[in-house]
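What follows is a group of structures, each given as structure tokens.
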Structure 1
Amino acid sequence: MRQNIDKRERAQLFRTRLAEAMQARNANQSALAREIEVDRSTLSQLLKDDGARLPNAQVVGACAQALGVSADWLLGLSDRPESAADMLANSLSLTEATRALVDERIFEWHREAAGYKIRHVPAMLPDMLKTRAMLEWEYTPHLGKTAEQAINAASDRLTWMRVSRSDYEIALPLFEIDSFARGTGYYAGLPDEVRRDQLEMLTNLTQMLYPRLRLYLFDARRLYSSPVTIFGPLLAVLYIGRNYLAFRDTERIAAMTDHFDHLVKEASVTARDLPDHLERLRSETGL
């Protein structure tokens, strides 16, 4: 809250907010005076004086630290009572990322955003749209017996998407689908029948669940995106490998939403055209 108010109004606001913070912390005048190292009479005067006098910066800072609020809030320079460190901690968090969708934390984010549009740029083909054979090929070598958890989690996510009130938009680079269909790069060695069944499942799901599920392909030679998921206006999560970097502040969520919407706007293959594109790939690769 940055507005021009006179000294008397600011002093009154300081007294009001100081009293609110003390009440919230169940702090009495004697205890607070001891903690900030001033006489109790000095603190009492700060709380009761109707004049325009404000305490010096050292006292304001000491009160803010003792009561767990920001000095800017006490002085009416901010509407947020949290300290800058607390605001940063609340708006930005680092969460450990698992190799597959077995992390309950991710599911919590999906449930939290129920009813909002979820925008997703996956690191590769989305797990929830993969066949069982595809998941087994991908996860068994490093997850072993726990690969079954990844498979079940992917099934749970697809079931959730079918019944949730959220729309899902997914944007993938063109080369990801092309590499998959041709069995090159990351997908080298993936058997033909697995790729064929996966393309068929992807075609069926994107047709059956349209328009609540929309998958777009963008040209990575013109556009770039890190893996990111935007949970409506609530949360934006960057995938950086071993961790998820989660943002809850409005400005960054809006910036990432604009980034995703640009990918969709400039997509080389739209959600409506995707089934035909997949059919052409199957024909070209003989799958």
Structure 2
Amino acid sequence: MEKRQWLGLCMAATLAIGTAVAAQTRYKPFVLGQKVSGSEAMTKVVADVRAALAKNGFDVVGQYVPFRNTTIMCATYPEMLKVAGEAHHGGFGAVERISVTKVHGTWQVSYVNPDYLAVAYGLHPLSKTDAALKTALGAMKVFGSRRGLTRDELKPGSYHYALFMPYFNNVYHVRRFPNHAAAVSMIRTNLARHVAGSSFVYEVNVPGTPKPTTVFGFGIKKGHGGDHHILRVVDAHRYRGYAYLPYEMMVVGRRVIALRPRYRIAVNFPDTSMMGSHGFMNIMSAPGGIRKVMRQVVGRGG
């Protein structure tokens, strides 16, 4: 066999093995970056996290305190913005979410796993983002699912929590406006006014999209869709996935869309049971509560 043929066979075999390994890799939603002594003030821990993110190329675009002893930060990274603009509904993955929360006397600094996010939302790999986060915040442990999900289980069109539950692309069409500027102005104004108990967290324009695209991040302080109402039920584990917050609405051209709340909650907490004290049955009213807030923020009423 000629040398060139032999090299070609070796390369093909290596590619096949790599593809098989990737198919069997199991992904988990969150990464515990580091633990910090509980004697530190939250403001100090948050300031240190923000400085580490900035040093490693992230732009912190928003921050809020959804409830006691917890701060959520949102940041963009050049690779995330580029990849988001290349994928269908990719803007939902344009912003990284980081949480600082005190659990049993220790601060946990955690963030959304870029590998999990990329597969779930159909994005190109976020290898540079992942490396930058590990450098900035550490990577002690991936968590959020006992076994994790394979690529084929997690990708758009595959992942849904149960029969008749929504997929990634079954987006919620919140409202259509006369133009993009009108939609952005309405959402920006109403979030600033805390309409329906909402709170403004960030506004980010996604480059490279066929239509002008703007993503808003927002918290919900009260009601059935409230941040604390949901997380106290579905996230009572040793490591907290509070980087699930905040929610997003995305203006694409003149349309406002959002991920279906039932999809978004489930994909972030895939091991949650239906029944039991920490099961989805205890927050059955939450998806409707979240949608109600969205409708009011875009001016559709209750």
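Key figures for this structure:
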read-out	value
Label whose coordinates, when distance in nm of label points 7 Å out along Cα→Cβ at positions 162 and 210 is calculated, return 2.0 (choices 1, 2)	1
Identity of the structure behind -11000 (criterion: helix-only ellipticity at 222 nm (-39500 (n - 2.57) for each DSSP H run of 4 or more, over all residues; to 500), calculated), options 1, 2	2
Structure responsible for 1.43, with Cα Rg over 2.2 N^0.38 Å calculated and labels 1, 2 on offer	1
Per distance in nm of label points 7 Å out along Cα→Cβ at positions 34 and 274, the highest-valued of structures 1, 2	1
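Just so you know, all these numbers are worked out from the coordinates, no wet-lab data involved. Source: prediction; values computed, not measured. Cβ atoms are built from the backbone, for glycine too; each structure is taken alone.
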